[in-house]
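Below you'll find a set of structures to go through.
Readers should treat all values here as calculations from the given coordinates under stated rules, not as data from a laboratory. Note that the structure is a prediction, hence the values are computed from the model and not measured. Cβ atoms are built from the backbone, for glycine too; each structure is taken alone.
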Structure P
Amino acid sequence: MRADICVYGATPSGIAAAIAAAREGCSIVLIEPTNWIGGTVSGGIARTDVDEGVSKAVVVGFPDEFYGAIARDGYYQSQNNFWTHSYNGEPSVNLAFFKRFLAHHHIHPIVNAKLQSVEINDRTIVAATFDTIGPVQAGVFIDASYEGDLLAQAGCSYFIGREANAVYGESHNGVGDLNKTASQFPDGVSPYVVAGDPASGLLPFVSASTLPSGGSQDRRVEAFCYRLVLTNDKSNQLPIQDPIDYDPLKYELLGRAIAAGLKANAMTDLFMLTNLQNPSKFDVNSQGPMSLDYVSPECTEYVSASWSRREQILQNIKNYTLGLFRWIQVDARVAPSLKASVASYGLCADEFGTQAGFSPQLYVRESRRLIGDFVMNENHMTLANGFTDEIALGYYTVDTHPVQNVIANGQVKNEGPNTFNPPVGYKIPYRVLLPKMTECTNLLVTFCMSASHVAFSSMRVEPVLMALGQAAGIAASLVVSQGFAVQKVPLIKLKEKQDIYRTVTGRAIVLDVSGTYPNGAVSQTPPSTWEYRSSAFGYIGQGYLSDGNQGKGKTLTFALNIPEPGSYRVCIKYPAGSSIDAQRSDNVPVTISHTAGASHLTLDQKSTGQGGDWDDLGVYSFDKGFPSPNRIVLSTTGTESFVVVSAVKLVKV
């Protein structure tokens, strides 16, 4: 089999990569090692990891198109409504739309084809061989799998686990502090089979290892789980079946935690439940010291295990999950209210039909991570990281789950959870997709990207991964057409096609205050009275201007180069509030001079702009000129708070 591009992994990022490359005219073979396509988006994570308070401008390209299509086709009222509920669609709907997108681009995924070997010649992958279809040759390969088998067999450097803080000069990596975990076991939970008796042996899921010093290297990954979709609609319920090998000892830690005071009176005490657009369905995630998370060395083993061994581990995690629900119903320490609460839910009869309502996709939170010539780390997660090869925007909190349960002063404590909030909208560069130039020149990697444990923990959410997949598909198409290494892709062409700031689409003319988009001139009156900043997400280029809420009455004038007269839609971009200038004015005077005269508008920067998206100011006729005699002027006269601006865009209509 031969194609221009081979994508391994029909995950959301793999599907995005395949579609992006197909749109560029490339032939595609999309191969999935399991029988499921769409990864976690169609397989369990029904509440997408975006929050209402996060700017919509951070979800760019394919994920915006994908979720927008679901909303526009009438499933969820509107995209804005869908967004404000964290794109909380039903997995079955997500799967249907993945299939629709693929079919529209004549891409037919090959499922149940597991990688066996990779042939390399002079740093170039010549072919990859799969157990059911044999060898596949391609000009470019994209590893979009959750496991990273292709990058590993191609001989690329990678890391599993947590780097020491010292490796990249980080402060949140490595072994964690037991006192800082968000969902810790209460004091008094004995780790031994017979409470207080070390000779009786350790309970399941307790590590015998001595905890190293904080911040030191650790080769374990955070816990995996199955994200469930449950319903309280009796007419749509399937029973949660008993596991194949129920063992109550697996849940003894939870029983002892409850006895020691852990709140466990209702379903929401042990599980994180989020309503879906169908109000009778719920995304169910892990919560607390012991829940759906499978805190076991088998998660680390899974990453590099054979597929036969992985299948055993998958069954073990499924058995653990099903057994947890059985244990809740039969253990005497569980409150009757919790038993009744849990019993009111069941699996959904209309989800995961071939799996009897149980999620078919393991939530692999972390796996191999590529070590490229560039490795993204927590020091890069700033708005001012200076990257010029950005292909996506990061926005999600660093959110790591337990890695292990350890013994501390004769008690069980979990170790590994870590949470902190990087700034919304930090740039993610193309380089995270790239192996070392000395190792492979025709491979791009999406999920198992070149990032430290900390940086990955923020970038691992599926909307970001879909954007990375789209960029990988575009880059691969450029390699196919031009014949250079993936490390030598012309960034101008890549960024024009990826267009994460929406500055290219529709023959746009963009003029920004930093000079990155120099299509005209920006002037201040009085001169040099606006403050240059880069502290809040929502600007393009290298920064934005703020009036500093001082010297009211000054103006900012945009004179754009307009190559041909006609009607143009006028858009303006400015950042949302930040900790430095959190306030915005709701009465910013804007004057647009145009062919027919002048229009005077009032811009509300408090409630519009979507925190960094483009605001639509309407359609006007403009004269040709370099710059045009027509102008767009912002004033601060009469404003009661900060006035900020990054750029103006004209789109021909």
Structure Q
Amino acid sequence: MKAIFFLLPLSVIAQEILPDVVVTANRNTEEAKEVPYTLEILTAEDLLENATRTLPQAFLNTPSVLVQQTTTGHGSPYIRGFTGRQNLLLQDGIRLNNSTWRNGPVQYWNTLDAQAIDRLELIKSQGSVLFGSDAIGGTVNTFSKSSNFRQENGPFSGGAAYYRFDTNSESHLGRIEQRFGVGEKWGIMLGYSASDIGDIRDSGLGTMRGTGYSQLSHDLKFEYAFTPSQTLTLAHSHLDQDDISRWHNTIHNPGWTQGSSFTTAGTDLARDYDQERSLTYLRFEDTNISSSWADRYQATISFQRTQDSEFRVRESGRSDTRILDIDTFGLSLEAGTGNTVWGADYFLDQIDSQGFRNSVPRPSNRPIADDSTYESIGIFANYTNTIGQRFTYDTGARFTYIQAQWDGYRPDGATIDQIGDGSWDNLSLSLRGQYELDDFWTIFGGASQAFRAPNLDDLTGRQFSLNGLDENGSPDVDPEKYLTTEFGTRFNDSEFSLELSGYYTFINNGIVRIDDDMGGLAATNGSEGFIYGFESKAIWNLHPQWRFLAHASWQNGEQKQGGISDTIRRLNPLNGALDLRWNASSNHYWVSGRVEAAARQDALSKLAANDTQRIPVGGTPGYVVASLYAGWQISEVLQLNLALVNLTNTAYRIHGSGQNMPGRNTTLSLKFEW
């Protein structure tokens, strides 16, 4: 195993865009280069080499993904123009999205410990048919680390310790993990991570006081083999974050000026978040059964607990506290035979909600209706077939039924709690295909429907969001519907790889927030619109020791409400990156130089233009940032990584974020294995 790890740097430099690895985010096992959609795969080694601290930051160098960061401890990737509850996040195939996720960017992607991830897969513009509501912009499936007991012989034991320090914020991050068991019989993986993140600084704002926070997490995975094909898995993970400040709203934000663009200063005395999330699941799978209805199946039962609290003190001294406790129960069964997969899933959210003003209970301050439930039932099927030797198509369908009930809804002006309910159903379809022009060129494309029923935030939510305004739900909203078409081409050989793709998403009946004439925003249907874009990625193996990578993406979009057209919020500006990597012939060390750039984004929606604490008046300035990355495999058990990020100390902000990115920063990490 250590010998394989020792050769990783060479394998990275020799890779194609879509290497011969198996992907499972589509609920089936296929070679990555054979799937008819755009796919990104990142491994734990990629995260280590790129000095990745959080899950959202893993996508900082990914085409058509804008990593919005309201603050250091929050992050919400925009995948092909969609974010938050319009993208689906999975952990070991279990959905983490729940019915309280609000409109726009959310902080919950950062409640999954990036250091505990073994591999992650991003499938763009695909997922609603297989995984249900929310998977519009894309589906991200993260796979947690395991003992890999089936690859061992006899009793085994091993582990790793990881430490990272960065100079910009003087942050410390550490993880220790231990695995042990008996090869091909059972295995256990234990992990513990801790982070002490300091305040970041840059040349434009200086020290951004209050952007630091602390985080603790632990994880466990036990796997037992009944037979060579039957595996029982029991897994648990827990993450706790404290004192994450929504910095841009607070008095610590003095406002930022760059050229003709500027943001306004914050006014809140405090706005802090505490978050906890845990997931426990039990899974049984058999990969080789003798049955007329299936040759494999997997059954999973899961339980998640999320605790989310927000404390805000306005300029006047008025304080507001909002607390959410969400319990999510899940059941799923999937089976397959050959190239066909089918199954069903069920999820139930149970929500307790509290609101306070000046420490006094205030029902109208609840972030979601109290004593509410949200149930979803889905039945799906997917079939893949090859016609001749070069054409493969993939077709799928999903029926969804969703029911919501609430007992403790207190809208503005009401003196007693109101009860309510709603239910929705939908059939979504997907058809995609791929044709091999020759041994190197492939074209692919297709169309996928997506459906997002109103969640409890749409129906009963009350959030402090855009520039401090109150966002209120409405029990009368209806489901959103989407249709995405995509066409692309790939070229792969041993020296050069290229992928080009374009997409167009139609938006129907979108739920948006409009001015309620009472100083806030209210949810309503009626938004029609579209988002389209293009992306490209190329890898050129110039020499056995040299690799060049380049990618670029661009998008545009429009929404129409009440006959008035407006720009889609937070469109990703034209952006891209160049990366040149050198590996020593000994495979002991490597160096990579990277330049990332984004154009100015001044195509702003009305709401975005009013969000002046985050988005500069006149638009977000463009930027060019240069960085160096290096790694040294000191021995079979010791690895050193160095990142010199933002070498020119450029002051810049990713569009839609609430803070600037760190200025010049040196990140040093050390990994020791045994």
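Can you tell which of P, Q yields 23.1 when mean count of other Cβ atoms within 10 Å over residues 446-453 is derived from it? List each step's numbers first, then the result.
On the way: P: 28.2; Q: 23.1.
Source structure for this number: Q.
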P, Q: which one has Kirkwood radius over Cα pairs in Å, for residues 158-509 alone, as calculated, at 22.1? P
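Of structures P, Q, which gives 16 when relative contact order in percent (Cα under 8 Å, 6 or more apart) is computed from the coordinates? Can you show the working numbers first?
Values: P: 16; Q: 13.
So the calculation was done on P.
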Highest-scoring label, criterion being distance in nm of label points 7 Å out along Cα→Cβ at positions 198 and 566, among P, Q: P
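Among P, Q, considering only distance in nm of label points 7 Å out along Cα→Cβ at positions 262 and 462, which has the greatest calculated value?
On the way: P: 2.8; Q: 3.6.
Checked P, Q; max of distance in nm of label points 7 Å out along Cα→Cβ at positions 262 and 462 sits with Q.
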Looking at structures P, Q, which one was semi-axes √(5λ) of the Cα gyration tensor in Å calculated from, given that it came out as 45, 30, 24? P
Value -6500 of helix-only ellipticity at 222 nm (-39500 (n - 2.57) for each DSSP H run of 4 or more, over all residues; to 500) was derived from the coordinates of, among P, Q, structure P
I have 2.2 for distance in nm of label points 7 Å out along Cα→Cβ at positions 214 and 422, calculated from one of the structures P, Q. Which structure is it? P
